[in-house]
Structures are given as structure tokens and as C-alpha cells.
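Bear in mind that the values in this text are calculations on the coordinates, not laboratory data. Source: prediction; values computed, not measured. Cβ atoms are built from the backbone, for glycine too; each structure is taken alone.
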Structure I
Amino acid sequence: MLGFFIQLTVSSSEIWQTYGLGFLASRDWDPVNDHYGALPSIVGTLVTTAISLLIALPLAFSAALYLVDARPLVGEILGHAIDLLAAIPSIIYGMWGLFVLAPLMQDYVEPFLVETLKLNTLPVVGKYVGSDYNGFGLLTAGIILSIMILPYICAILRDVFLMTPPMLRESAYGIGCTKWETAKDIILRYGIRGILGAVFIGLGRALGETMAVLFVIGNIMDMPENLLSGATTIASTLANNFPEADGLQRSALFALGLVLLVMSFSIQILAQYYLHATSAKRGEER
């Protein structure tokens, strides 16, 4: 890890000397005039990751909970079906997103959100939905990422649920708890470390995913106006620009790689801090 930080810091030193921390807040990306900014890529990365987690986490939690209590044959078949999603290469997800999901979003989903539900006219929500759409953008990329990270999260959650002592679950059922109450108050609390591990594995996959996002996000080097507009992420920016990059642009791309590494590392630190700070409430020794 230290080696990665040193390599990226040294390779990006030119952009930091030229722009300083202003590079992180700049919206410009103009290779012709040698002006570069990281903000559009950072915002696109955070938004697509947030969308993917919001979609994948409830589905993965529900699927894992169902598979644990399902009949052996049904649970085994469905479990293998979900696990197979993890074996699909990201480039295949990108091709599927380009030729299947993007047309579906353009012809059905986005018109439903804009023209039927008229979300773009609501006071607060409308600012984030917008009225222009073409099937590509942050929402489509977030949906692709949610499908990609779901099997990883679901597989770990199943193991965490299975490790919960049966006596705890039976005791909860014995005092009248429903399955949802048992999952929320017993299983979730008992397996919080494993659950957070599943979340951060999915988060790491979503933050660094390149090819699938590259096909459907639109690759527009500008600040996204809403969830339906085209954008870019750090990983897709690197993939698009590195082959012909040179000089200050190459340094800017290394700086984006450093930013992505810092983001991932910071999330891990926050997770460990949270687990340490709440260990006493769960009856764990610090």
C-alpha cells in the first residue's frame, strides 16, 4: 500500500505543483489548453457508487436472508444462480448495458420517470432528475454497478447469516419476533462486522469498476447536471485518456489514481473506526 502511494504521488507531482489542491475543485478538463480538474470525475465516481449501493444492498440482504431459510434444493439452485453473476466479465456487463439496458432506459424507464411520474417537476427531486435523457448517464451506470456488486455482497451475507447461532434466532422467534425483526435486531447486530465487510467489498468493486461504466455513463468530462445526464468517473477517465496522455495530462491522470486510492483507503479507515467506536455497545472487548 505504501508503495502504491509513493509511486502515484511521485508520478503526479507535476500537477500538484501546478494547481495545488485547486486541482480537486477544478471543473476544467481541456487537454488542448493544458487545463485539468478532478471534480467531475470525483463526483461521477461517488454518485454512481452511491446509486449502486442503494440498489444492491437491500436486494442482497433480502436475497441472502431468503436463501438461508429456503429449502435446501431451492436455496442451492438460486444461490448458484446468484454466484454465477460474479463470474461474468465486466466487459460483458458493459456490452449488455450498451445494447440492452441503455435502450430500455431510454425507451421505458426514463420516460416513465420524466413524463409519467413527472419527477422533474417536483421542487427538490426535479433538480436531480432533469428532463433530458438518452439512456446513458449516472443512473444507468449505477444500475450496472449494482448488478455487478450484488453477488459479492450476497455471498458474504449468506455466510454471516449462517454463522449466527441458531439459538439466538430461535429465542427471537420464541418471544414473538417476526423474520424481519429477527433479521434487524438479532442477525444484523450479531454479524455487523461481516456485513460491513460485504458492504466494503461491494464498495471497492463499484469505486474501481472501469469497463462496464465506460460503456454506459456517457464519458462527458463535465459536471453532471442530474442523474440522467452523461458524466464520467475516475476509472473511466483513466481508461479513456491514458493511451495518448503525456506531460501535464499524464500527471493529472496519476493524480486521479491517487485520489481514487485515498478514497478507498479513507473508507476502510472510517469503517474500522466505526467498528471500534461501537464495539462496547455490542458487548465486544476493545
Structure II
Amino acid sequence: MTELLNEALLSEILDIAIDAGKEILDVYENEFDVEIKGDGSPLTMADQHAHNLIEHRLGKLETVIPVLSEESSGKVFEKRRNWQRFWLVDPLDGTKEFVKRNGEFTVNIALIENGMPILGVVHTPVRAISHYAALGLGAFRCEANGEVNPIHVRKSTREVMTMVASRSHAGADVEKYQKNLEKDAGEVQVTNMGSSLKICLVAEGKADIYPRLGPTSEWDTAAAHCVLMVAGGKMVDITGKPLEYNKQNILNPWFLACGDPEIDWVQYVEVGA
């Protein structure tokens, strides 16, 4: 385990995410313009303001570590291929939900070491709630009033399961997954939500499975991946292999955010049939 991880560092990253959330809310609570990036995704002043704050504050930490952010320019693989440790940041995960003003967007900050997330903070600015974790330190949810509670995935029952689906990106393959799960598990309730909050729902035991059978990027998942992993769950591709970070292609494979580790969640995947 890295020598960097301690409660002081985790607390500092949580503070950075909360302050970035305040920058986002300053924009959210007023009129704002929306630009469309080259990949078709939306961009607002809130994304850039949060990025600037996070990058600046991470650069002031005692140990300086490279930063890869969705809004940064240093995405070329040749510049990062030898990074053994780096910050992976999505300053505003769920920009579509931000534009819709439904509150389901987050600030995501993760520390990656040797391709694995070892620290992660997911802050929800509108609700002032944070999910955070680090290897060896535990996984937690902090309420708006400052109350902190440890979180853990739940033991699934075969009577009723809860599946989380993307509010903006679901699709036929996810519907097939639900139907296959229902054949084995009975009733499956579906909760739709935006951003990495879906993964956090599994981590805190409010949902059993989140099948993401569609595109995401590494910065979309890394922080919540750490929270889920430390909370007793796992994130795997549709072959069962754990997600990895700092790949040449920054896109994630299709994946499952899994709760109860005793269930073979991969068996319910049926793609293209």
C-alpha cells in the first residue's frame, strides 16, 4: 500500500472537492452558457472553474503528483504512459444533469497508483453530501450536517433487487441485463440517476448492481470505483476483469459496478443478442 495514504490526505482531498463544488454552485445558481466540445459533450464555466481550483490546490500539496483531468490538456499517452501515480479528476461529472438542473452531478477526485484507484472522493454539491474512501482507511458518507458514517455494500436478496441505470444513457443492452437478472432473482427495481452517484448507491448498500453497457471515460469512474472497492464491492468489465486506469485509450470498457461479491453479476450480460 502506498506510503502516501493517511487520514490527513483524505481530508484534504475532501476539502478540495467541497470547495470545487462551491465554484460549481456559483455558476449553477445563475444563468450560464453551454458550449459543445468536439466529442459532442457539453461544457460550462462551472467545469472550467472547478478544474482550475482542483488543479491549483493539488499542485500545492506537499507531494506533487501529475494531474489528469477531463478539462486538462495533458491527455497524450506519451506524456503519461510512465506515470505510476497520478490524480485523475472529473471536475464536473454529469454536465448533462447540471444543464438540466436536476442536481445529479458530482466532483470526482481519485488517486491512481499502478493502474488502480487507491483514494477517491465523490462530492455532490447540490446536496452537500460526500462519498469518500482510501485503501486501508475505509469508505464513508458525509452528510450535509457533517455527520460521517462508514458505508458497505449489502448482501443481496433473491426476492427483490435494485438495479441502477443511467438517466441519460441506458439502452437495449441494459434492458436485457435487467430481464436476465429478473429470471434468476425475481423482482428488480430500477433507479435512474446521473453521474457517478450510481456507483455510490451500490457502495452504500442502497442498490445491488449498476450495469454500464455504454461509453464512459476513466475520469468518470475512478473516484467512485475506489469508494465501491473499499466498501466491499467491485467494478469489472463484462468478462469479469477489474477496470484499469491510465490506458492508452482513456475510454473504459463496458462495466458492472457490483455489490454483493458472492453473486456472479457477469452471467446476466447479454450483448447484441
Structures I, II compared on mean count of other Cβ atoms within 10 Å over residues 225-232: the greatest is II
State the single structure among I, II that was used to calculate relative contact order in percent (Cα under 8 Å, 6 or more apart), giving 17.
II
Out of I, II, choose the structure whose coordinates give helix-only ellipticity at 222 nm (-39500 (n - 2.57) for each DSSP H run of 4 or more, over all residues; to 500) equal to -19500 when calculated.
I
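Compare FRET efficiency 1/(1 + (r/R0)^6) of positions 25 and 57 (r between Cβ atoms, R0 = 30 Å, to 0.05) across structures I, II and report the one with the greatest value.
Values: I: 0.50; II: 0.95.
Looking at the calculated values, the largest one is II.
A value of 1.56 was computed for Cα Rg over 2.2 N^0.38 Å, for residues 81-120 alone; which of I, II is the source structure?
Working: I: 1.56; II: 1.47.
Answer for the origin of the read-out: I.
Can you spot which of I, II the value 52, 44, 43 was calculated from, given it is Cα extents along the principal axes in Å? Each step should come with its number before you reach the end.
Numbers: I: 70, 50, 39; II: 52, 44, 43.
It was calculated from structure II.
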